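These notes open a run of structures that come right after.
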Structure P
Amino acid sequence: MGLLGMVKTYGWVDPSNAIYIILDMCSSAAFIILPILIGFTAAREFGGNPYLGATLGGILTHPALTNAWGVAAGFHSMNFFGLEIAMIGYQGTVFPVLLAVWFMSIVEKQLRRVIPDALDLILTPFLTVIISGFIALLIIGPAGRALGDGISFVLSTLIAHAGWLAGLLFGGLYSVIVITGIHHSFHAIEAGLLGNPSIGVNFLLPIWAMANVAQGGACLAVWFKTKDAKIKAITLPSAFSAMLGITEAAIFGINLRFVKPFIAALIGGAAGGAWVVSMHVYMTAVGLTAIPGMAIVQASSLLNYIIGMVIAFGVAFTVSLLLKYKTDAE
């Protein structure tokens, strides 16, 4: 998506060109059927039938529902015993299907306890889909959409009003969050930002990218400081890995081990995060950070993204190099 946006912005390819259209379909397909994909994997995690989870995701993106990205053009509503339900789909959303599949898994488990084995194969899937489908469309879906929109609104407001201070805070603390493993939950929030018609961009990932690059810079400084051959052998590949967005080796193998390089990385991440937020750097997808993240950065933001990486890396490297700490293997 980032590469397509770049070639479109710079006029390298005609958007009406067949090749461009097909590539656009390939890049956006996953977001269009995102609830189905999430439904499958979430059901497996919650102990339910993944195929029923995918079916529930399909219900939430059924063609009878107005596409979530076309709501501005108007949508219909249905009357369910006096309750008006908006006929809006959940394309590109995360929280509604997660909540719905969690509920579905509970329903499925309860039904399997009471339905005889002879009828289980037929009745359990049927009743699970019917019950979960109704509850998802009438209650969970709207509630999940409100939750996702609420989180997106809070983050957007914070970024808009706090500006570079928010980037400073998020960029500085992200690596601390990585240690706990909680950062994996951010993927759902980022997908929600992209799927929200009023936002449509990922303004969090550039901040995380700066924190990752900073870990690489701080780690590389250790290579210059240490005289221990074993440490040198670890630092270079760890720093390179961090520049590709994979920071575990740099964080746990080097920076946390000597503490002060990790602090230097937090400072570098804060500096880079402040820059990308102040320069309104956005991404068009999820998953890629650091150098590979350049592929999904908005074309208009690419230069400032690169500058942000230089700032994050340079600050972390310099601070890590200047701080005094032992770099022996013991």
Structure Q
Amino acid sequence: MTKTIAVLGATGAQGGSVVEKFLSLGWHVRGITRNKTSEAARILASKGIEVVSADIDDPATLVPAFSGAEVIFAVTDFWAPFFASFGELSQVSDRATGEHALSIELKRGKAIVDATAEVLAKDGKLERFIWSTLPSVKELSKEKYTYTYHYESKAQVSKYLQERKDLWERSSLLYMGFYITNIKVYKDILGFVKQENEPNKYVYRNIGSKSVLHPFVVPTDTGIFVDLLVRASPKKLLMGVSEMTSVETLSNTWSEVTGRQSEVKELAVGELLMEWPDKSVSGSLVREVAEGVAASAEFGWGDVVLPNEIDPKVKTTSLKEYFQGEDWTEY
């Protein structure tokens, strides 16, 4: 009998990857989206995906969307409420925007957990609930770094999930590493900076040593990680990593693919913040990101399992493959 996976955020980067992966595996895929009449939703439906409407801000809509599924994949978006309120709240304090986005994501995450627990109690069909999350940098760093609100919000939902004992027995966590796509999507903050006096030279600003290994991830690999967690025993904490590598290697690989010279500039968090004249940006947004990188270098990601520890034959996307597939002509 064909099993069903319900995917929240089915039109997004992570959810879209999960949809495509499980469709290829022959599963019945139920894509959950706020607007089932959108162009992205219509494209999903054209592929044979069951598209249902649910709103994470209306918890009552989640239960019917989840009901009957053997697997549920859930992800929430911290950055939408962050950027929506940034213009106003960044003027209040350097923490106000992060605290606001955290409160929204925490509420939404708990609603998802509650709805999943309700479905499990009602029909008992659920085999695996997979929550896309991040570790608490505040805890890992023993409060050295406390501006990483997009980590803390997801980590608090993870704790809430673990307190729901019956549900936790059928759940696993997916820690998504650093999106390699961010060097293009958010190139002004996270990308290679073009040098004005040397047109073919770029500098990558890195927090800490350029030789430290970090978990970089290509978001389209998300489906691979979810498949691993479905096949593995529950209560796993999987590191969603496409390639574990250093920023130095990342820079060299990017240069090899693009033909552009690049070098890594090593900075402390405070030094990076000083490079932004707009203190509302450096004080909250840049610091949020910088402290996450610093914590990864200094404290790691906790007691995680790597993809090849679940399946030694797993194939993820290398950074070189990702770079080769992107258009860098306007970079």
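Given structures P, Q, which gives the highest value for mean count of other Cβ atoms within 10 Å over residues 109-116? Structure Q gives the largest value of mean count of other Cβ atoms within 10 Å over residues 109-116 among P, Q.
For which of the structures P, Q does the calculation of distance in nm of label points 7 Å out along Cα→Cβ at positions 61 and 165 return 4.0? It traces back to P. Taking distance in nm of label points 7 Å out along Cα→Cβ at positions 45 and 213 for each of P, Q, which is largest? Going through P, Q one by one, distance in nm of label points 7 Å out along Cα→Cβ at positions 45 and 213 is largest in Q. Among candidates P, Q, the computation of Rg and Dmax of the Cα atoms in Å that gave 23.2, 76 used structure P.
Identify the structure, out of P, Q, from whose coordinates helix-only ellipticity at 222 nm (-39500 (n - 2.57) for each DSSP H run of 4 or more, over all residues; to 500) was calculated to give -21500. Here the read-out was taken from P.
Taken together, the values in this text are just the output of simple stated rules run on the coordinates, not laboratory data. Remember, predicted model here, so these are calculated numbers, not experimental data. Cβ atoms are built from the backbone, for glycine too; each structure is taken alone.
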